[in-house]
Structure 1
Amino acid sequence: MTENREPRTQTQEPGTQNHRTQEREPRTPNAERRTRVVIVGGGFGGLNAARALNGADVQVTLLDRHNYHLFQPLLYQVATASLSPGDIASPIRWILRKQRNVEVLLANVSAINPAGRLVLLTNGDPIPYDYVVLAPGAAHAYFGHPEWEPRAPGLKTLDDALEMRRRMLLAFEAAERETDPERQRRLLTFVIVGGGPTGVELAGALAEIARQSLVQDFRRIRPESARIVLIEGGPHLLGTFPDPLRDAARKSLERLGVEVRTGSIVTGIDDRGVTFKHGDASERIDAETVLWGAGVAASPIAKSLGVPLDRVGRVTPEPTLALAQYPNIFMVGDLCWFVQDGRPLPGVAQVAMQQGTHAAKNILRAIAGQPLQPFRYKDYGIMATIGRGSAVGDIFGLKISGFFAWLFWIFLHIFWLIGFRNRFVVMTEWAWSYMTMQRRVRLITGERLWPSSSS
């Protein structure tokens, strides 16, 4: 499952149709002789769990509301017109086509019934399980202000990325037609909320588009005059990075012309722009385009488990990743609040991948009657890119920044892309973009013009 919010339904109480559902005909031949493992979510955690069960004598059912696995770290490249959606996504069925013990179902999971050992769907019969791996990902969090979401889209899915791309490009198009200088300035002002990796990468890529890619495309406006503001509530950008890399990231953004406002808390987002507090002072920026990268919330599926949740809806499992209340339920990825050496693990792909593999191995241990092993995360480092030819990273304790870090970032992401075609296409697109400073997929899709006041 991707990180979109999932519709919720009433958790089914055992005793209504559970018995009949559990006794129905098996989905695959000989399934009655196999342990049933259901994986909720086809992201990094769920996909790695399925792969780790390859060849095992279990029947695996992977559920996802999309038919593709999405390489989320490159979503911002789609949002900023560097890559096409197909470059960073692959059909889940194709990825798992050689695993004969896996079936993939397109389904929207609404809840888990632990007592009945059922995965409940919004449309369709419940799916019984012996073990379940929950890896549904996360949704956007607007800190108690859901009314901000229509004006400030987040970046979790391909649809989000395409909507961001559409809004950014249409802002330049609308400014080209606008004759009023004040309205034109507003159209050419972009505010990004959140100074984590998503916000930093969006800000850098957007600055590149305005300063380099679009310079020769327009006749009435100067795209390079666009104002790009990055607002972060904490004292630093990239809060999980070491201090030298935070400073390097800020300097790189400022060289690209991005205004960085740290220590600034957003208090309002409306049709005209953003209001925020810096210390005791309240400030406002009039902007047509506002993009959100400030926070995440766990999938609402967790609420159906009836276990304690943290403030953003995550579940704290045992060290083995299984729940204390339900040892046959394993938590993986963004839904899992896991503390190691006194520090919570970050919500990044590497954590989800390692947890997915470990959960699957512990399921096989449980089936064999062996004791479960505690999970231990191996930290390979963190990275963020800031525009063309610049990145920061903390890799194996080595702090790197600049062009060398950017090259390392490219090869790291290419390595993890699924499918030879994806690797080849992405490398080709990046090479072309770097040499020509052009974005080849600057396409505006959809019939509705934005903003409506300028249509």
Structure 2
Amino acid sequence: MALRIYNTLNRKKELFKPLEPGKVRIYVCGPTVYDACHIGHARSAVVFDVVVRYLRALDLDVIYVRNFTDVDDKIIRRANELGVSPEQIAERYIREFYEDMDALNVARADREPRVTDHIKDILHIITLLMDRGLAYEIDGDVYYSVEKFKYYGKLSGRKLDDMMAGSRVNVDERKRNPFDFALWKASKPGEPSWDSPWGKGRPGWHIECSAMSFELLGETFDIHGGGKDLIFPHHENEIAQSEGAFGKTLARYWVHHGFVNINQEKMSKSLGNFMTIKDVIRNRHPEAVRLFLLSKHYRSPIDFNDTNIAEACANLDKLYALLARLEKNLAASPGVPETGETWRQFRDAMDDDFNTAKGLAVLYEAVRSLNRLLDDPLSEKAMQAVQRERADILKIAGVLGILTETPQAYFERKRSQGIEKESIDRDLIEQLVAERTQARKAKDFKQADTIRKQLADMNVVLEDRSDGTLWKIKE
């Protein structure tokens, strides 16, 4: 296998070798379900959806686990604000999560455990940590003693001696070290609670993932994923818990994606730039949102702004316009052609740490190449080349989770729902008209005709005049 993955643990790209040949086990931290999902959640979901799709395209047997945190301080606070139970809050936002993911064509994980279904497993690991002297109890609370785990900080690169109290930790004078973290929290009036050897209470945040990953994937698995904000303290604490309890490596490859910014600012409710998934897809095609989220390498930050989302919408239009041309020019393919050079180039890109940005560049070049081939009558050899290119494009689309509609349904949906009717379509059309004008000036009439046909597939009618080209949407 040629796949190389950047491993946060070792801070370098490494050749991917599954623990068990032909099989891959993945755990990704899912949402805490107390509010609507935002565009940052969408990036995490789409990135790991594509990772799983690609691994399966390589004929690997993948077990993908993504959890729900359904008991948490934030959930309890939200329930109190709304005067409902924490269970009702969790159920509501789990349901909304699925609605958002379905809209974005994010497939279900193989297992989607909830914290409240794994209390027994959580208590088991806490007991092991207590027995090994890595945890201690105070007034019904149980804390992990970070100083007792000599490898603490190996994922984030932080050293306990250099860290100051008060940074992303709850300062509690009862703790032996300000960075000790809660494994079990003593119950408070009106909060969900369960019986434990230390009295009634509920689990801390970090212990849940150690318990669920152990129960569903074992002591050691292949890939652990999440956002960069989880490296410290969440994933650092998971390592301390799991490796402290079982004495074995938790995950062999740690994969972390970058943040989504809004107009070059960090997304924040206080800044008024908080964007839910429902907000984003209200007037944009969800597949365009996927293209946008995949347009940068997953480890890099990505900026959500009008220009970038418009570019993604334009590129999706071009893909569906090509499919429309193929439908008009090709008979049904006799079987599935073998993959060709485009798929091999896409694999090269994805084998380089799941580089979807390079992979999309391969896809867009294939679109341009196919459009040029379709400009001329197709010989038998050219027909075979087009069939192979179409097969490659559709296989790539399957990995990226796009092109799930027919061209007719796609453009009709845009017209009927008014998606990007004024801003996005106009930008794309103006761009294509300008490109056609330049092609005509350069006497590249073949390219000019290709663009005219592409616009015609989008129901755009052109009128060439002495003072320029006018266009309108065909009713």
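Values in this text are rule-based calculations from the coordinates and carry no lab data. Computed from a prediction, not measured in an experiment: that's the story for all the values here. Cβ atoms are built from the backbone, for glycine too; each structure is taken alone.
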Structure from which 3.3 was derived, distance in nm of label points 7 Å out along Cα→Cβ at positions 161 and 217, options 1, 2: 2
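Compute mean count of other Cβ atoms within 10 Å over residues 57-64 for each of 1, 2 and report the one that scores greatest.
Once mean count of other Cβ atoms within 10 Å over residues 57-64 is tallied for 1, 2, the winner is 1.
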At a computed -8500 (helix-only ellipticity at 222 nm (-39500 (n - 2.57) for each DSSP H run of 4 or more, over all residues; to 500)), which of 1, 2: 1
Structures 1, 2 compared on relative contact order in percent (Cα under 8 Å, 6 or more apart): the greatest is 1
Quick check on the output: 4, 20, 29, 24, 15, 6, 1, 0 is P(r) over Cα pairs in 10 Å bins from 0, in percent, derived from one of 1, 2. Which one produced it? 1
